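Scrolling down, you'll hit the structures one after another.
We did not get these values from a lab; they are worked out from the coordinates using the rules stated. Predicted model only: the values in this text are computed from it and were never measured. Cβ atoms are built from the backbone, for glycine too; each structure is taken alone.
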Structure 1
Amino acid sequence: MLNPDWRIIKAFLIRCDELRMYECLEKIPELMGEYPEYAPKIWDVAEFFFSNGRLRAATALYEGIATFSEQLDAGKLAMCQFRLWQLAIRNNLGDPYASLRFIPFRHRLPEAYVLDGLLLLAKNYAVRDRWEEAEKYADELYKLILTVCQNRRKNRLKQRHTPQFPLITYYGEACLLKAAALEQQERYPESMEWIKKSAVLSRFEKLDEQGRMEAERFRVLALGSRFSLEVKRGDRQIIVEYVIFMREYESEVLRGLIALLISANTYDYSIDQLLRSFTDLNLQPVPPNGEDGTEQYYIDRHSYIQYCYHYADYCFRRACYDVGAEFMFRALELVAGERNYVFVLQCTILFEKHREHFTPGQTAQYERLCEKIKNHKEPKTTVFRDYFLMLVRGMSSPCVEEGAKRNFLYI
């Protein structure tokens, strides 16, 4: 048994991390069961690990704290779930289990962390093509950022917690995520209104250098969103202007090609020459070596999967079955480790529609991919346990019912 002297326990925890003895840290729930008074101190050590980038050790401690959450006040418990949420999607944006675990706690956080939590929730659902949920959390984020801006104009006192990004970032992201969700639901007029809102930045006065850079970024994103929306609505007159824009801002190429492919497939026209003009670019995102840029990698990866699917559809419509099959298999291979059943179903429908044109080898490859997706094992999750504990401890609320229980049916 561990010595109950806290100084020795703290030194032991830090030494376990230094020696990468994470299996010992994972036994923290046993310690907290014996000495529940140490829960707040273990929380401090977990925060120390998190702030210093020692993430595996931090995860082990946060899990232990969450298990014995009755020893913490409501604020720290919510922060604990927020940290676990951040850690879970750090290298797996789109994780459905982590979302359900965090959702009931999202409004129990300090205001600055609520902004970060809602932004991550909206992005998390967007990369899984669950656009109604993405829209819901974009709405929550938009309403909150307006309230925050209003309150801060009235009260100039220094805030206790500082958001991760400038306030202009949350505003712009909320508008564009809302616009993207509406666009994906083919609610184009509404989407255009939100694109216009993202460019109205008059409420953000006296921007610093980072704020001005964000304002310029949103100007470019809003322009790209407008081009994308108009093309999808069938406006072929702006294609030349759109291509010039894509050449100027390379980060917009993938989104632009997806929009053009959707438009070409919907309105039945050829963009072969346009596509050939971008063959010099490597569109497939490269996984980052470190932690920086990981979130953007998953967003770009999702876009590339969508590009492969729509390009496959474009090829099939023009009887280029070998090229189309190659890109559809590429999309399925990338999505095999995810639980994006909506997308898998779309690929299945596309394949069956053109099955008669595939060779036996292509059919066998398709069946192997389907088997791989079928046999994919999901990671262990404690979301059901957490929900049960919240219920028995009397923490159930409309927020819990709506954000967790309902979603268990279709993770």
Structure 2
Amino acid sequence: MKEKKWDLFALASIPLLMTLGNSMLIPVLPIMEKEIEITSFQSSLIITIYSIIAIPLIPISGYLSDKWGRKKVIIPCLIIVGIGGALAAFAAWKVENPLMLILIGRFIQGVGASGAFPVVIPTVGDMFKEEEEVSKGLGIIETANTFGKVLSPVLGALLAVILWFIPFVAIPVLALIAILLVMILVKVPKEEQQEETHTFKEFLHMIKDLFKKNSHWLSAIFISGGIFMFVLFGFLFHFSNLLEDEYKKFGYIKGLLLAVPLLFLCAASYIAGSKVGQNKKAMKNLILIGHAIASIALIFVQGELLIRYLLLLSIAGVGIGLALPCLDAYITEGTPKEERGTITSLYSSMRFVGVAAGPPVIAVMMKSTPTWIYYLFAILCLIGFFINWWAIKPDEQDG
């Protein structure tokens, strides 16, 4: 693994920088609502439109990365991310009513994002022969992703202090950094270059067969990925608005408070990813424990005390952090290498469904049924617990 440390460092920069480019907008959304006179629902679309377009394109990116090679998909997609970010930044800076142009820029950014982070997961699977190394590598990738979520509210709030649209300006800069790191440091495995590829029709047939054989556990992991992202981006969106509206916390103070639950999520993700190895029973146990912890914590997130919100959301973050790297590892190690890019990309699509749905659903609930927001999160995590308990059978899958 030491030989690939710089490759892994470059690949880890992609989820870190992509997460910053999206999540650091969350603490800025209430400011945007005031600056360009839009509603909470309209501001939530700035997050949602980025994810909606990525959902159908992620599996196509996965297929193309299997066919053409990982770097040949990742680098052009990072360039597209930069172009979309630059357009959104220009609109926010120069256009009088910029919402539509910002959304178009975010749409383009989402197109690029579909082939950036999702393709990183199978790339790590290609880099290592030992399953334990794959698991550790994926743990590092998931930790970089969650660390981006920790850093993003602080960085977003700090940049917005300068000018509210500066977080948009940061997106093409971050994309450029990722492009340079991947171009210089990531070496394509020889077996990937020599690997035979299939026609799209043949490939779809192979994926269909794979789902027939593994539909129970694949569906469970896909559902959990979507649930966790819905819960995470939903509570971040709600908590961001709550901090300003109820607790009058602004700027970097608000960013630091938003980062607290994410810091716990990041630490739990790193520990789980580094310790689970290739033990599928341990993966299942941590997935179940993660769902249970998140569900129990979220059901009690009510009341007026800010410390109560921070404590319970941090506990929920631990639960989500324990489960996420295990979901990544289980799905990567449970699929053949030749289909890994597309299967993991389908999984990433489900995660993006959660990201896309969370903010607008919570924006509507904040107006109509605010007391049910955290009950909804808790119920979803509980559903995920029972689905995974029933569907994941490590002994049968190993046999």
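Determine which structure produced the value -29500 for helix-only ellipticity at 222 nm (-39500 (n - 2.57) for each DSSP H run of 4 or more, over all residues; to 500), calculated from the coordinates; the candidates are 1, 2.
The read-out comes from structure 2.
Starting from the value 1.4: which structure in 1, 2 was distance in nm of label points 7 Å out along Cα→Cβ at positions 199 and 255 calculated from?
Of the structures listed, the value fits 1.
With respect to volume of the Cα convex hull per residue in Å³, the largest value across structures 1, 2 is given by 1.
Of the structures labelled 1, 2, which one yields 27 when relative contact order in percent (Cα under 8 Å, 6 or more apart) is computed from its coordinates?
Clearly, the read-out refers to 2.
Here FRET efficiency 1/(1 + (r/R0)^6) of positions 7 and 111 (r between Cβ atoms, R0 = 30 Å, to 0.05) has been calculated and equals 0.30, so which of 1, 2 was it run on? Could you put the intermediate results ahead of the total?
Numbers: 1: 0.30; 2: 0.70.
Computed on structure 1.
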